[in-house]
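Take a look at the structures below.
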Structure I
Amino acid sequence: MRALRKLMDRVGQPFQKGGRFAPLKPVYDMVDTLLFTPSATTTGAVHVRDSLDLKRTMVTVYVALLPAMAMAVYNTGLQAHRALALGAKPLARWQETLYAATGLGYSPDDVLANVVHGAVYFLPVYVVCLAAGGLWEVLFAVVRRHDVAEGFFVTSALVPLIVPATQPLWQVAVATSFGVVLGKEVFGGVGMNVLNPAMVVRAFLFFAYPADISGDAPWIAADFSGVDGMTGATWLSKAAAQGLPGLTGLDWWDAFLGTIPGSMGETSALAALVGCALLLVTKLASWRTMLGVTLGTFALALLFNGIGSTTNPMFAVPFHWHVVLGGWALGTVFMATDPVTSPFVPTAQLLYGFGIGALTVLVRVVNPAYPEGMMLAVLFMNVFAPLLDYGFVRANIRRREARLAKR
């Protein structure tokens, strides 16, 4: 490590002030930060009890996302192979040409084939997202003359999880650029954004290119047009069309494990729970926010179940189905708990989470044309997070002033 440190110091000389490549110093600093801990250390501050910094935080969240990323790769290939086994045809895309060259075949029982086939769709989206967002991160760092923050590594992992396998790569690049620039950088960068950047990317794709991120076709990497009796509809779409009867014959455990159609990494509640455990143990995510989302979902689902409807079948979908369908689990664990865009007051976190859970069910039930509600709920409550903090802080101040006045 000492030899590597000396090599990095020598390589970094042209990037220092006055060097030939001084404008590219943020890029060198990013690489140096990824390999080594910062050279500056805290001294004299006896109240500091933890070495937690932005780098350690982002790396931990990234590790927590690995189960969802692994499931995204596997399930993308699994869904494609299941469709092909029922008579669908491979898509006319370069990914299929690349996969065919491996000679692995199209059996849904072959784990390796599922993983490799899923990887040829997942990895290009991830690379494009990382390149497009990283370009803007470095550009803004150069212009503002500060180090490149590690925050985008988490966003680059989240975006591929919340888009379909068939999402065009150029759209991913455009949406990622929009999310990074207008969702974060215009507010000042990491730690200053009002909205969750990954959700901004998803919202941009949904409203700018609805045909490529809605309907039945995008969720499975196969061409099943012309195949009688076969559809690529997600289970949430089936529930929106038929209610609880639309889920008859479907296994709840399949939805929990994630072996169902949907965005690449949002289908597995189990993978989200594994990541949730790590975030809770390391105290990087608020359990109050997650509890609030769960309570809000339960309350609204129970309310609509009690009201019932003869025209809207979504009224009958119970709580235990809501939590395993769509992006509920991934959104609850990784989107709602974003410490930058959520409240910091503990009581406000409960209310914030409750609002997300309630709005998710409200959108799913009242607007069955758009069965997924987590994205809109998170973005809506992001806007109100500062107001919730302000209200609770002011209430605490008034309470303490009243106690002082009595003395």
Structure II
Amino acid sequence: MEFSLSDDLIELKKQTERFVRNRVLPFENDPRQTAHGPHEELRSELVALGREAGLLSPHVGRDWGGLGLDHRGKAVIFEAAGYSPLGPVALNCFAPDEGNMHLLEEVGEQRQKEEWLRPMAAGQIRSCFMMTEPAPGAGADPSMLLTTARRDGEEFVIDGRKWLITGAVGAELGIVMARNESDIDGPAGATMFLTPMSAPGIHIERVLDTLDQYMTGGHAVVRLDGLRVHESAVLGRVGEGFRYAQVRLAPARLTHCMRWLGAARRAHDIATDYSIKRTAFGRPIGEHEGVGFMLADNEMDIHQCRLVIWHTAWVLDQGERGRHESSMAKVICSEAIWRVVDRSMQILGGLGITDDTIVARLFREVRPFRIYDGPSEVHRWSIARQVLRNAGAH
């Protein structure tokens, strides 16, 4: 593995860090930051700044308007962007759009990329990914998918209910996962469909009040009632939806790790600065072992996360699926990042539970990371199955 950075990537990292500190951090107390994410006006203003800085969509190929970074390049730039929760918004590399752009670039036809990927990469439109369903439908177990797609001539008719759909409010594109019967274009299974969110049959029932508040559009409950989608809007092949979900989810788990690592580093920096300036019992609190050891543990967790992310990015850059590695990275990083932010809050004491610093907000943001894109327990179960299979092979 090669851990050194090219001169170009080092310069891009510095540029991103300067941009986030100088241009993005001042927006963190903007009143247009709502309980359901940045208002569209704020998002557009941040994206315009990212575009002006030449940093927009670092994950998308140059042919489609991005910077064309590989996974290791993304690891560096996404961490730098994540130093502020609004940094990935400004760089147009936040979920769910980042994962959807990757999926479209990998699976979409040329005309679909022109219609949807190009304006998404330019930050002109947003999207959502509609797979998760309320119980007893698909959640951590996608095989429980209940939404159906029934062929009717050249169209599919989609019915079902989705929930925790990030960014549905204000999105122009929806990627819908639905179960289909055996079809002339493919086997029975799950299929992904591209649809304008303005299409008849899509009903946003409500926006959920959630712990996290930085994803544009929040998280919604969406009902699909007789949604008609032309067969030309099938993403990839009929019946291959579960396979394409892994094309999207394995890298998306890792990019979450990258972004939230930047947030953990921000919380750690704030706690470190406080531990130098705040005194108790005759000396700076960082010189007391109770605080100093927490800072040391933060430093080790951040270092471990960065190594895990880099290793997994390297695996993906070799053209491997990296599903097993991304599951391990997701568990390791989501839990380590949570520990870092939690310790940072503890170091800050009473200040940590206020919004006078951003640590309390980061605390709320990183806790759900242990749940979305597969809870830690499901990934551990999957990893254990792989361990047992490997042992049986020997």
Structure III
Amino acid sequence: MKRMPLSTKYINDPGRTILHLDMDTFFVSAERLYNSKLEGKPVIIGGMGDRGVVSSCSYEARRFGVHSAMPIRMAKMLCPEAVFIRGDMELYTRLSRIVTQIIAEKAPLFEKASIDEHYLDLTGMERYFGCYKWAHELRQTIIHHTGLPISLGLSVNKTVAKMATSEAKPNGEKEVPSMEVKNFLNPLPINKIPGIGEKTYQTLRSMGIVNIETLSTIPPDIMETLLGKNGIILWKRANGIDTTPVIPYSEEKSIGHETTFDQDTIDVNEITNTLLRMTERLAFELRKKQKLTSCVAVKIRYANFDTYSLQKQISYTSLDHELFPVVKNLFEKLYQRRMLIRLVGVRFSHLINGFHQLDLFDPSPRLIDLYKAMDYIRLRYGPKAIRRGSTFG
């Protein structure tokens, strides 16, 4: 059988219109809402300990060479006059929910990609509205109701829309029509492509590849040989090809676990330990999938099959030590009848993509190393290979 050339296998879905919204330097902008003295100053947010890294920084700080994921120690050397803030995840979570609610009230289909960015599928809306005009009005509504700067990109797919947003920053708008995609992409440096890490970037640069136009002309089978599946993904993105759908956002999207006891029990310690074991397992699943939760629910079923549940909204997290007290508190509020319990369950919902890097806000190097070590052991030997002592009876 004749093999179809790779270059003819990949095409965009015809006629799609995708909008990408990204809140500019979100954490810094959130802090400035409540402290106007930070306006115009270099602001750096992250962990304050020696092992901390930069979570977010203002454009004023970036002029000194500061960037996200940089060690705080280095940021202080580059920009000693900056205002350093540890960060307030509760504030950022609350503002993120407000933005998501505004989008949900107006958008036909949207995906919450992270705490500060959304994708919207506007395909078909051009028959009734000008998509760019509609997107502009949505952006102005968000700015009016929140005071937060936000940029947008509008194009044929998620990759090009995201790159358009990047070029529109700070606090701007950019539309890249279908016929202009190649002209827009070609002159950009290759590190503008989403998903290119430092190692891949250096590999491509060592081959003399500087801009996207050069990368787009390399035969895809060579890219596949060089970088595996990731090579094909980068080749497609360099050619403006991305068929990834906008995944509908649902507040019900969740992960959970339930346990039915061998014998109905009234032993509070046993019940609590069971809940904590489930919480520990689910939190590991969140970190493994690079997800964060902002809603915790606990469920109990009595021996007579009466079932009750209670939930609480929290700051986005995936950390055991932040989730344990929430679960325990919900159980204490639920368990009022002092009857035998048949089943308990824990569920995390309102999930978004994101990786809670401990060293962004937590100054404790020992805690950082503990989580990294425990997750490494679980990934290598299985989720039950190591457990916290507090989850044992």
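Couple of notes before you dig in:
- Structure with the greatest value (metric Kirkwood radius over Cα pairs in Å, set I, II, III): III
- Structures I, II, III were shown, and helix-only ellipticity at 222 nm (-39500 (n - 2.57) for each DSSP H run of 4 or more, over all residues; to 500) at -12000 was computed from III.
Bear in mind these aren't lab numbers, they're just calculated from the coordinates by the rules spelled out. Since we're looking at a predicted model, the values are computed, not measured.
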